[in-house]
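Quick heads-up: structures coming right below.
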Structure I
């Protein structure tokens with residue numbers, strides 16, 4: 001039976017806890033308890049990064065991407081609304097490699113259900129977890145994402161879950177279209193400003209070149225300004241679906257000087273993409289073909305491939 005919730009705390013009671021710093025799960029980015037978010041454009045590896053984090057937590061690693069990781073329960077719950085069981089199984093096979101799966105018994109996945117949040121809470125009632133990941137939150141939100149009262153109400157419920165079960169709740173949410181071509185901005189989330197306002201931490205993952213990603217703090221209520229002003233460069237291994245820290249740090253103010261990727265106005269490339277689509281190639285297959293033809297050069301992003309296709313079709317009409 002759950003203990004009755006305490007109605008208030010005195011300042012004396014709080015001070016006697018002798019808490020000098022906010023407890024973290026992944027220092028300095030993620031608190032131990034609360035509601036946070038990861039955002040970014042499509043095809044940047046957000047889900048991959050969160051799965052890798054969940055694996056590290058359940059394996060009891062003491063670092064993640066070069067920063068201290070402090071799991072207490074070595075348990076993680078991952079709600080997947082976009083990927084099937086087989087898709088996740090294939091991804092896990094690459095990410096976990098030949099390691100013994102018995103090393104991560106605490107990693108649990110919930111797939112398409114009528115009430116996945118309720119299922120997660122039932123699991124949390126039985127066994128404590130360090131983290132609950134919701135990928136993607138918009139799929140479980142029933143309402144208008146541009147309505148501040150509706151979004152805050154939904155996120156309030158998730159925050160209450162975090163507080164009740166003393167865990168971290170992470171939501172994956174997308175940015176507005178083409179936001180990766182602008183400076184990192186917490187106001188570029190898709191939907192109401194109320195989403196960003198309710199999150200205690202908001203991280204962004206965006207592409208840089210072929211196999212690099214930029215990790216930035218868009219919002220961090222308990223993160224120092226010195227950390228928030230910098231961005232980290234991560235190396236992405238497409239074959240293993242793993243991220244690795246490079247040690248390279250960027251000044252966040254230098255990112256995204258409103259410059260679109262150099263391929264965005266390449267009409268010849270646009271016409272070629274239209275031709276390849278007519279021949280039956282998918283957008284990922286087109287991108288892979290371009291990469292294989294010039295492996296040493298920079299390549300357009302998948303979103304640029306799609307934009308070029310749309311522009312070329314409109315110009316030909």
Structure II
């Protein structure tokens with residue numbers, strides 16, 4: 001597989017903690033397709049996958065594949081504390097035509113790198129689809145060390161890694177240790193590192209901000225790819241301005257602020273899955289004001 005470009009981690013619009021906002025999901029997928037993204041990543045951190053029950057996860061896969069499978073590759077997170085549950089969801093994704101699965105290190109129990117390696121190889125031998133690794137030590141308490149990756153990437157089922165560590169030195173080391181396979185692909189999560197990571201040899205980003213401005217991220221990817229330094233600097237300013245939305249409220253998070261912003265624009269509902277909580281209604285005017293300052297309305301893709 002030649003995964004590359006901007007593959008947004010799709011938010012999961014909800015009416016409440018157990019009910020999908022179907023119309024909102026349709027709006028969001030259409031927004032991404034109109035923005036020219038290169039794929040979609042379902043049920044990850046931004047998609048609140050670990051907080052959703054099996055029925056909701058399957059419904060997300062059902063509906064998104066019906067909407068987008070003919071247009072772009074679809075990746076599905078199968079991260080779980082249970083190996084069996086990961087494999088069940090992986091099979092479901094395969095049955096619905098998805099292109100690859102994504103998994104982080106299993107969370108909760110502390111494990112060694114040797115445990116992690118054995119777990120990954122056990123899982124890979126049972127997978128139908130290729131697998132993309134997801135390094136997010138802030139959530140799992142363990143990262144994929146480069147020595148582990150050297151061994152794991154000898155297995156043909158593994159096709160690359162998304163790095164959300166925020167550590168460019170780590171990203172550089174991963175690129176160096178993986179040169180034996182030219183088919184591997186490496187993407188970043190933190191969008192402020194998208195440009196720098198691509199200049200190091202990365203292949204794009206799985207950036208949450210693309211849920212709001214998908215075309216902006218696609219333009220950034222293209223300008224860096226074309227070595228258009230002047231235009232890249234202009235777009236980077238827009239990216240930095242967008243980042244003010246994420247940190248608007250200290251009690252909020254990227255997800256709470258992003259879902260509220262999309263709700264204000266009428267794109268999808270702003271509810272989050274428990275235990276996460278939506279922003280209080282008294283915060284909505286501030287979100288609306290910031291969107292106006294950033295010149296973002298429902299039709300704005302960049």
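Looking at structures I, II, which one was mean count of other Cβ atoms within 10 Å over residues 46-53 calculated from, given that it came out as 22.8?
I
Identify the structure, out of I, II, from whose coordinates helix-only ellipticity at 222 nm (-39500 (n - 2.57) for each DSSP H run of 4 or more, over all residues; to 500) was calculated to give -10500.
Label of the originating structure: I.
Here mean count of other Cβ atoms within 10 Å over residues 102-109 has been calculated and equals 18.6, so which of I, II was it run on?
II
Suppose you compute semi-axes √(5λ) of the Cα gyration tensor in Å for every structure in I, II: which one lands on 36, 22, 20?
Only structure I yields this read-out.
Here, each number is a calculation from the coordinates, and none is a lab measurement. These numbers come from a predicted model, not from an experiment. Cβ atoms are built from the backbone, for glycine too; each structure is taken alone.
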